[in-house]
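So, here come the structures, one by one.
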Structure 1
């Protein structure tokens, strides 16, 4: 597991906490923040997988 994998997993976990807190308190902003963090974590993990496979993402 690379650093990027770990960061992605942490961000996904943080996102679940934010989203759960938002649902518990009825705070839509916290729910949205949680979803964004989870998406960020998923992207980081996907990028780490690409790097692990030896492929580099295209730069634009």
Structure 2
């Protein structure tokens, strides 16, 4: 499984995450989640714990 699929799988298994689209170029992820169930920091931690880097640039859309 490639890096993109690995990150996508890790994120989509998190409670409160409904969808994750991960792209290698540019290195970004678009994640739909319920902020009442999970925080951005928890998502970042899960990605880091899986062995991947996380950029500090985060944009939220409601």
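Tell me which structure, out of 1, 2, gives -9500 once helix-only ellipticity at 222 nm (-39500 (n - 2.57) for each DSSP H run of 4 or more, over all residues; to 500) is calculated.
Label of the originating structure: 2.
Any idea which of 1, 2 comes out highest on distance in nm of label points 7 Å out along Cα→Cβ at positions 22 and 46? Working shown, then result.
Details: 1: 1.9; 2: 1.1.
The maximum falls on structure 1.
Work out the source of 15 here, i.e. which of 1, 2 gives that when percent of Cα pairs over 20 Å apart is computed.
Details: 1: 35; 2: 15.
Of the structures listed, the value fits 2.
Given structures 1, 2, which gives the highest value for relative contact order in percent (Cα under 8 Å, 6 or more apart)?
1
Read-outs throughout are calculated quantities, based only on the coordinates presented, and are distinct from any laboratory measurement. Computed from a predicted structure; not experimentally measured. Cβ atoms are built from the backbone, for glycine too; each structure is taken alone.
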